[in-house]
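Any read-out appearing in this document is the output of simple, stated calculations on the displayed coordinates, not a laboratory observation. Bear in mind that the values here come from a model prediction, so they are computed numbers and not experimental data. Cβ atoms are built from the backbone, for glycine too; each structure is taken alone.
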Structure P
Amino acid sequence: MKAVLILSGGVDSTTLLYKMLDDGYQVQALTFNYAQRHRKEIDCARWIADRLGISHCILDLRPVFESLGDSALLGGKDVPKCHYTEEAAKQTVVPNRNMIFLSVAAGYAEAREIPEVFYAAHRNDATIYPDCRAEFVKALSPAIRLATAWHPVELKAPFVDMTKAEIVRLGLQLKVPYEHTWSCYRGEEKPCRCCPTCIEREEAFALSGSVDPLLISSGSPKS
């Protein structure tokens, strides 16, 4: 079975990639350059795809996202130094990001007659980002199906009811090379360990009974 996966180069989408390959999928990975603060996740996505020998396309959506405000992810605001809170979420949200990504991915899949599109939304993000909620997936799925009527595309979000810790446990079983993934909102040599996504990542590894390999290694993904 063929499928398109939105691959960011972070923990969740990389774990989903390994799960899909383990399930026998032939994966076409899509990574988006959306004018984000740094390219470290993009570089990680490229490394992972090259290592696994899968098809990988990096699409440039910078002109679209440069018009969508001043999110900390786009470099317009300072990156918060705290756990995810309502205020931190407001600073890091990129308006309608996943809707845009999924619309492009659905069109990409339909053009190639690929019947499924996967993305790695999970339960932790549901309290922070509206387009990671199960309700969002439930609402968008029939819309994508209707919009791709000639070559129908199904939206799949298999992690939507899982916590990040559960995703990490699965990834460790699948031997995901987490030292080659990136989460930190800052694009520095090492993870800052104080931004919301760094804190969430460390907590997920701790709850899974392990330590993040990225912190054990040099602190920066290997090239």
Structure Q
Amino acid sequence: MQFKPKETLTEQVATHLENLIAFNQLKGGQRIYEGPMAKELSVSHGSVREALLILEKRHLVRSIPRKGTFVTELDEHFVKSLYETLLIYLENTGIKLVRGWKQEDINRMENLYDRMSEHFHKGQLTEFLDIGMEYTQASLAYADNYFIVTAINDLWPSAKRCAFVAFQQGNPVLKENLDHMRHSLDTIKERDEETLIKILKEYADQQCQQVLKSISK
């Protein structure tokens, strides 16, 4: 694998491992061995160790003293806790977006919706997921709160991981996601706070149940 110089080596290793976990190539409960991983990526043990510390902060791995580092399990408690917390933050930022959006914000989100629709019709799951996450993150510009932005950024990799689990259930789930995106965008444009909160809650509850259904199989 060739790493790009625009990020530190540790950040690149962390991003690489994050994607392996998000797309289920490293599975919940699996131990990550620093030595073999360093050899596979042609980096030092220190780079892998530092990357794992970043991933632990992002809730993707957990370090157990004298045992090693393991990919976090997607169990019922973890999934429910994640969506409950995300909803609290996204309601806060969503209200600020409704109250303060500018036309360039709407134009950006409409463009993301169009791109997401295109990926849906082409059956491009990974691209669909990436644009969906980018769309949801758009409201962060209005968070104006250091702690909320930091917390969401740390939760985002787990949200991406869970969304991938949900989306693997096929086109009906992808279509529901796209419809929620359209409904939320129309509601933002209408500056309807109450309806947006309902949409966000419905979406969080729905995707949470989709993930739980998938991991229970």
Q. Of structures P, Q, which gives 21.5 when mean count of other Cβ atoms within 10 Å over residues 42-49 is computed from the coordinates?
A. P
Q. When Cα Rg over 2.2 N^0.38 Å is calculated for each of the structures P, Q, which structure yields the highest value?
A. Q
Q) For which of P, Q does helix-only ellipticity at 222 nm (-39500 (n - 2.57) for each DSSP H run of 4 or more, over all residues; to 500), calculated from the coordinates, equal -12500? A) P
Q: Have a look at P, Q and say which one yields 35, 19, 14 for semi-axes √(5λ) of the Cα gyration tensor in Å, for residues 18-121 alone, as calculated.
A: Q
Q. Given structures P, Q, which gives the highest value for mean count of other Cβ atoms within 10 Å over residues 10-17?
A. P
